[in-house]
Structure I
Amino acid sequence: MAWHVCEVMKAGPSEDGTIYIALRDVGGAFSSRWFVAMNPVKKEILATALTAMSTGLTVDTSLSDTAEYSTLNRIYVRR
């Protein structure tokens with residue numbers, strides 16, 4: 001797992017209940033890519049992502065990989 005500082009670009013559920021979060025690494029490691037919220041805390045991850053979007057703040061994210069549709073394990077709003 002690696003930590004990245006990101007902007008949340010998009011966030012929401014699919015019809016099967018999966019939560020998708022589109023992130024952009026502010027350091028340039030990757031541009032806008034979709035990640036899948038870890039299932040046990042997917043609602044909390046969605047709430048945190050929406051908070052970041054509505055406030056314009058960035059997030060610290062723990063990703064299983066930076067490949068598209070990898071797992072988003074943790075997300076924390078940062079100032």
Structure II
Amino acid sequence: MITFQINSNDTNAIEQLLHLAKEKFNLQINIINNFKSSPKKTTKWDEFANKMDGLFTPDLVEHLNTSRKEARENFITKLSN
């Protein structure tokens with residue numbers, strides 16, 4: 001099942017869309033007016049991402065990239081010895 005939302009007050013366009021979906025594509029359609037979804041539960045990773053948002057400056061990103069490359073090179077060097 002796929003759910004999609006139409007934000008329009010043009011009932012004529014909506015009726016045409018429904019007719020096309022039913023007749024041409026043989027889709028079964030259930031209309032739910034004024035549907036309100038339950039709020040998304042936040043996980044510990046959502047909370048972590050919100051806390052980290054905005055903390056990554058370009059300098060910090062560059063430092064992390066450099067450190068990652070150095071760590072990878074050191075790991076490969078140890079494997080080859």
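Every number here is computed from the coordinates shown, using simple stated rules; none is lab data. Keep in mind it's a predicted model, so treat the numbers as computed, not measured. Cβ atoms are built from the backbone, for glycine too; each structure is taken alone.
For which of the structures I, II does the calculation of distance in nm of label points 7 Å out along Cα→Cβ at positions 15 and 63 return 6.4? Working through the options, I get structure II. When helix-only ellipticity at 222 nm (-39500 (n - 2.57) for each DSSP H run of 4 or more, over all residues; to 500) is computed for each of I, II, which one produces -5500? Source structure: I.
Consider the structures I, II: one of them gives 0.85 for FRET efficiency 1/(1 + (r/R0)^6) of positions 7 and 71 (r between Cβ atoms, R0 = 25 Å, to 0.05) as calculated from the coordinates. Say which.
Answer by label: I.
When Rg/Rh (Cα atoms, Kirkwood Rh) is computed for each of I, II, the one that comes out at 1.36 is II.
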